[in-house]
Structure P
Amino acid sequence: MVELGLVGKPNVGKSTFFAAATMHTVEIANYPFTTIEANRGIGYVRKPCPHVELGVPCNPRKSLCVCGTRYIPVEIIDVAGLVPEAHAGKGLGNKFLDDLRHANALIHIVDATGATDAEGNFLPPKSRDPWEDVNFLEKEIAYWIAGIIGRGWIRIARRLEAEKIKIEVALSERLSGLNIGEREIHTALNNVDLKKSPTKWNDMDILHLSFEIRRIAKPMVIAANKADAADEEYLSSFIKKAKERGYYAIPVSADYELALKKAAKAGLISYNPGDEDFEIIQEDRLNRRQLNALEKIREFMRKFGGTGVQKIIEYTVFNLLRMIAVYPVEDENKWTDKDGNVLPDVYLFREGSTAIDLAYKVHTELGENFIRAIDGRTKKILGHDYPLQDGDVIKIIARR
């Protein structure tokens, strides 16, 4: 399953964002280090469900389908707040970084009001440029990676040269616990272009490479949280600055998303995650203060196209990680499994994945005994190297 890590300093609303994205009950409070143990929950990304084409209802096993939209699960990890010098063990730094080892991408929650200092203590609004938080988080993760690479590096580099081992292989072995592979490292090495021999790399060379490895292997998007309370010009300036620095920043109100989900759960409103509006269905159960609050939320949603929570999760999965949704079936005509369930499963794959990757994902034996695949729409025969397309319905045929 795709894993998304929620990162940021204390008191920026990470736990609220986590609760809003997953409806998982967590402790939320206005003091640093409310979160100590990492919280794990399930959020969802949306795709049109192919059952609409088929004209019959689907039977999802581990996903959801609402009015023709398939909600595909992703794991969201809310870790302890990060403070400067975390890589050296300050605050809960070592635990924070360890909890992020397997995250495929990072959602950096920042305080868009500028009302918290580097350690999460409260300040007057606009006291701190949120960009400072982006800079320090980039630095902490890069130093963490550099620390792993740098331990005993000269000895390792000499062995590489003596035994003619590819540098990508050695680095991927060192970083395997961080879910960083040879492909990402190869790209980072090409981008940084360290011309000198690895035996001559100094600490700055390793750090420079580590910044690039993080950028590629742990891509990050920025959630400008508390946007509902932020100065409009201040927020706009930050989002513009993020774009200039190569980041996508989205205005977010985790408080509003959580309020809407609670109201929907109570049957007061009709709201699906990611919608740009909601419908009040039990107005007689709401007092004037609650109705005013909902109208304030609606104004925010109209301005920004929603609360931003679902939008940033989907941007991370589909734009940053470039994932596609694929539906394996056993009957290519009825799009069912052996028990007659319609489109029971859906998997997320990186763009460029192939039919053989799908086979292995469904079951190792299917991959090992792969013969061919069949496109559920066109009924065409597909080889092991067929590049999967978003929304594909695929049957795998294997030797028995």
Structure Q
Amino acid sequence: MRRYSVPILLMVFVLIVAALPALAQEPVELHITWYNDGNEGEVLRDLLDRFEAANPGITVVIDEVPYADLHTILQAQVEAGEAPDMARITFPNRFFGHYLDLTPYVADPQYWIDNVPAAVLGSLRDSEDDTGIYGYPTQFTVTGPFINATLFEQAGVEIPADDATWEEWVDAATEVAETLSDSEMPIYPVAIDRSGHRFWGPSLSNCATYVNEDGTFTIDTPGFRQTAQMVLDWHNNGLMPADIWAGSAGNYVPAAPYFISGQLVLYMAGNWQIGSFAQSIGDAFDWRAIPNPAGECGATGVPGGALVVGFAGTRHPEEVGRLMDYLFSEPVIEEFSIRTSFLPGHLGLIERGVAYEANNEALNVFAAMIPDLMPEAYTLQYHPQGPDLNIAIRDRLSQVIAGEMTLDEAIGRIQADMDALFAR
């Protein structure tokens, strides 16, 4: 057996200890899966460049994917044990149990608890006993309408008051369209994105209720029928372009191209369109955000937005925590919000207010809606089966519009779709 002298062993030990800092500083590459609504990917890259400059040895790669494919791609990666370090998501319930609890890795967990909306924190937890911190909102969104104010002016039609009903708004928009439309450029009074999520706000305003005490759903209410019939009438009477709902299948379809082209008077969408409109419309016409039209039970949009989460499979949880702390710091969130024209998902900033460099009026119209959002709007947004309800409403109403089934049949099918989820 070979014997080593004590000095040699000590020298070996010293060399190993001296090498540990170098080993600890091995370059770390983090990957974040990301989708874009507008310019936020460019803003994120700029912010990450600054983070990398302040944190030598850490690089962050943005893996951009189309939104339509986002959750399918992530689902396959998660199931294969190959999830990215981080991702921007909108359906938090898809990945329960796979998120990284940031609590041990962020500098001040209480800061996160104080500034991430409680409903958002809860949306990432898979049980009532779970107290983990798993991510933050990149932005807060609210559904609501826009109008082409120039068309109102050209038609000589008065813009309705802020507390006007859906019927009053559509009547006024119809008068505008009938006054200005011609064969060369048809103008449509109203359109709503092909999305059950967009449908929720008007239906809640019309007194629809969805979620029972046990978490199951009831679809057939007078408010649901009234709102569904309203959307059907928009199509049957030629008030809305048919191809958005009847000419599409399988995915969310926005009506934004019609609004951007100046062919739409009233467009039901949400504040995430503001940045795109500012770039695409420019000075072509005067567009405005308006408060949500009222129904018998009030006026409400639906909250939403995107969340950045870490995944538990990351090999670099400390670095993920450091990056999350940076991205959710108040100055960084504020800059991200200003440059992307998004409402901040940070309670401190929402309370203090953000002075946007552009589109300040439109953004503040949506910000003013937040205190008045109905409780069930939050319940729907963060219900584990909320995304399924969104899809069921979207697809079944599309079938009614396309003449493939009656409204009664669609309501029955939506109810059956939701019941089947709870029977599994």
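Calculated for structures P, Q, distance in nm of label points 7 Å out along Cα→Cβ at positions 273 and 297 is largest in Q.
Here helix-only ellipticity at 222 nm (-39500 (n - 2.57) for each DSSP H run of 4 or more, over all residues; to 500) has been calculated and equals -14000, so which of P, Q was it run on? All intermediate terms of the calculation are to be shown ahead of the outcome.
On the way: P: -11000; Q: -14000.
Comparing all candidates, it corresponds to Q.
One of P, Q was used to calculate mean count of other Cβ atoms within 10 Å over residues 201-208, giving 14.9; which? Comparing all candidates, it corresponds to P. Between structures P, Q, the greatest calculated value of FRET efficiency 1/(1 + (r/R0)^6) of positions 177 and 289 (r between Cβ atoms, R0 = 30 Å, to 0.05) is seen in Q. A value of 24 was derived for relative contact order in percent (Cα under 8 Å, 6 or more apart); which structure in P, Q was it taken from? The structure behind it is Q.
Determine which structure produced the value 78, 64, 34 for Cα extents along the principal axes in Å, calculated from the coordinates; the candidates are P, Q. Walk me through the numbers on the way to the answer.
Values: P: 78, 64, 34; Q: 99, 52, 37.
Traced to structure P.
Read-outs: derived from the displayed coordinates by stated rules, not from any lab. Being a predicted model, the structure only gives us computed values, none of them experimental. Cβ atoms are built from the backbone, for glycine too; each structure is taken alone.
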